Structure P
Amino acid sequence: MITQILKDIGIGIVFVIAQVLFFQHLTVFGTMADPLIFYLLWLASKYDRTRLLLIAATLGLIQDAFFDFWGLFMFSKTLFVFLTFNFVKRRSENQLLLWQIFLVILGSALVHNLILVGLSVFFDVYASNYSMLVLVFGNAIYTAVLGALIFVLRVK
């Protein structure tokens, strides 16, 4: 079980590195996708809440190290997993359609982005050069589109 957790953390690090190297530079109207959100949603079907919270905190801390937000992503990813775990766990037992996958990822990304923006306003991370609507809704829509696209292109 420990090796599986380490393997999943390693895959999560690949998602973080993909965000740093690729998705950070692939912006659409100022929005940026966060592929770690739908990876954590996928992990919710595999693990219990405690293990997933530890994985989310670890990957959030690694994401903080790359983006220099020390603690912001770790707290937001952990709280995001804590709030959405039961909903996602119940939905993972059924085979969802593409539009349902899109809506689950969109809702989850909205929750995560609201937490992230709320924390960043509290700590003044995003000074005045970012629009909060773009950060909350634009990033969530972009993440949901990317997650739905990966769902369609996945290997069964």
Structure Q
Amino acid sequence: MEKHTILDQLRAAKAAHINWVQRAKMLISGFKMEEDAIPVNSTQCQFGKWFYSDAQKLNGLRNNPLDCFEKIEKLHFDLHDIYLNIYKIYYDMESQGFFSKLFGKKRKITEDSVKLAKEYFSSMEEVSKELVKEINLMERRIVALPEQDLEIL
């Protein structure tokens, strides 16, 4: 795989992550958001789809520390866990019917629930900053590698 293709994919995944976090912020700010616009499952967001497919090829790069992917995965899981708390504030997961459980149901939002969501979001932003930092480190490592090291991917 060519270096520019790998970097394009990585940068697109990072941008998708940043957009995902911003959509959560928009939800808390009162913008109408479709439930599936901010996936709860870490394998369903655009970043997760990239991370569990094409990114796995990068795991064996010679200048990539062994724990790099573990850190990114943990941070990504943590983000989705925090977002699940926000999701539960805005969408009813306790509904009785199958489709209600699958698609959720919009809840009535109080000032207290918005305050709590903002507290969760503050934690989410901190984890997101750490995740972006790790992604940036990976990007720098890829840039530093000679093209021939990446052609085998």
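Computed from the coordinates by the stated procedures, all read-outs in this text should not be read as laboratory data. Note that the coordinates shown come from a computational prediction; the quantities given were computed from them, not determined experimentally. Cβ atoms are built from the backbone, for glycine too; each structure is taken alone.
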Q | distance in nm of label points 7 Å out along Cα→Cβ at positions 23 and 63 - highest-scoring structure of P, Q | A | Q
Q. When distance in nm of label points 7 Å out along Cα→Cβ at positions 47 and 135 is calculated, the result is 2.6; to which of the structures P, Q does this value belong?
A. P
**Q.** Answer label among P, Q for the case where Cα extents along the principal axes in Å, for residues 15-78 alone, calculated from the coordinates, equals 45, 17, 17
**A.** Q
Q. One of P, Q was used to calculate semi-axes √(5λ) of the Cα gyration tensor in Å, giving 34, 15, 12; which?
A. Q
Q: Supply the structure label, taken from P, Q, corresponding to mean count of other Cβ atoms within 10 Å over residues 55-62 with the calculated value 14.4.
A: Q
Q) If relative contact order in percent (Cα under 8 Å, 6 or more apart) is computed to be 36, which of P, Q is the source? A) Q
